[in-house]
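Presented below are the structures under discussion, each in the form of structure tokens.
Laboratory data are not the source of any read-out in this text; all were calculated from the coordinates shown. Note that the structure is predicted; figures quoted are calculated from it, not measured. Cβ atoms are built from the backbone, for glycine too; each structure is taken alone.
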Structure I
Amino acid sequence: MSWRGSVSPSDRIFSCLAYLLPLLDVFGVVVGVILGSGSFLAPLLLVIFLPLQPLISIYYFGGFMPLIIFFALYMLVVRNDKVSHFIRFNVMQAILIGIVLSLFSIVWRLVLAPIFPETSIVTQTLFNTLFLAAVGAAGYSIVQSALGRYAEIPTISEAAYSQVRY
């Protein structure tokens, strides 16, 4: 639904590129557990992330690169009224998906990891679900952005709309 005006092809491309961030974030969260335990999703993980390997190495170079990218996108894109609403909304939604992934990672490390070993069925279920949800949300959003539509993800889209000025 591009009710804020027409969406140019360049807006569509830049909006699709924003959803590389959640893909890079989910890689950092789930790669150790999924590949280390021989999950059935390991081949899919490799197929998705092998082409992204150069970006992954840049994104995780040093400890603060994801934080720097987060602040740069938020300040330079989301809060910039000169950028189209379509791009700002999609960048904000990609940032919010990344925040959800980061919160899961923190809760996992502090609360759940001491309780459940990496090879337990609970751990496998959580990480497989997280991987599929993040890749599904990013994939859906990329397709919707390529079509020039706003990707409506419950709760996350509402939060993105509330953060993006008109």
Structure II
Amino acid sequence: MNNYALLVLAALACASYAKKFPDGWIACKMDDPKHNECMRGAIQRTLPDLVKGMPQFGIKTIDPLTFKQIVIKQGNGPISLDLTLDDFDILGIHTGNVDRVLNNKWKSFVANVSVPKLTATAKHYKMDGKMLVLPIKGEGKAKLGLDDFKAGFVVDVGEETKGGKTYYKMT
């Protein structure tokens, strides 16, 4: 979705290894044969806390997930689109489910999520593009409903050493 979603995923994954957790959070051990199932449950358990926001971790509320502006510029051939969405909000994340987690010993991290119903709104959008010979233009307020939304996140993980300490670097 964006860097903020990546930050939340990274915080959740790292928090599962922290020594001190918020109440109700679950620690998962890497050598547990059911590690991926534990991670899935641990991340699912954090969702209600993340919906409210967690200032102690620098995480704002994720429902609504708010963006000041999103700009999409795609192509300049027969199919192209320039789209700007201002004051864009995504609502409904609180009903989401973590369907699958795969942690490849911190070389990569994969998560699949589903949300029964998402609503996205923008106070203003501007769109200009074309689909073959048909122009696509529009401007105004936007509201988009998504039923049975599914998303997958893939995070590559590497190690970085600074000042004699090793850190995980996620991209």
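For this structure, a couple of remarks:
- helix-only ellipticity at 222 nm (-39500 (n - 2.57) for each DSSP H run of 4 or more, over all residues; to 500) derived as -6000 - corresponding label from I, II: II
- log10 I(q)/I(0) by the Debye sum over Cα atoms at q = 0.16, 0.18 Å⁻¹ derived as -1.03, -1.19 - corresponding label from I, II: II
- Given 33, 9, 5 for semi-axes √(5λ) of the Cα gyration tensor in Å, for residues 83-122 alone, calculated: source structure among I, II: I
- Highest-scoring label, criterion being relative contact order in percent (Cα under 8 Å, 6 or more apart), among I, II: I
- Origin of the value 3.4, where distance in nm of label points 7 Å out along Cα→Cβ at positions 35 and 147 was derived from one of I, II: I
- Entry that produces 2.4 once distance in nm of label points 7 Å out along Cα→Cβ at positions 107 and 139 is calculated, selected from I, II: I
- For mean count of other Cβ atoms within 10 Å over residues 91-98 computed as 25.0, the structure of I, II it came from: I
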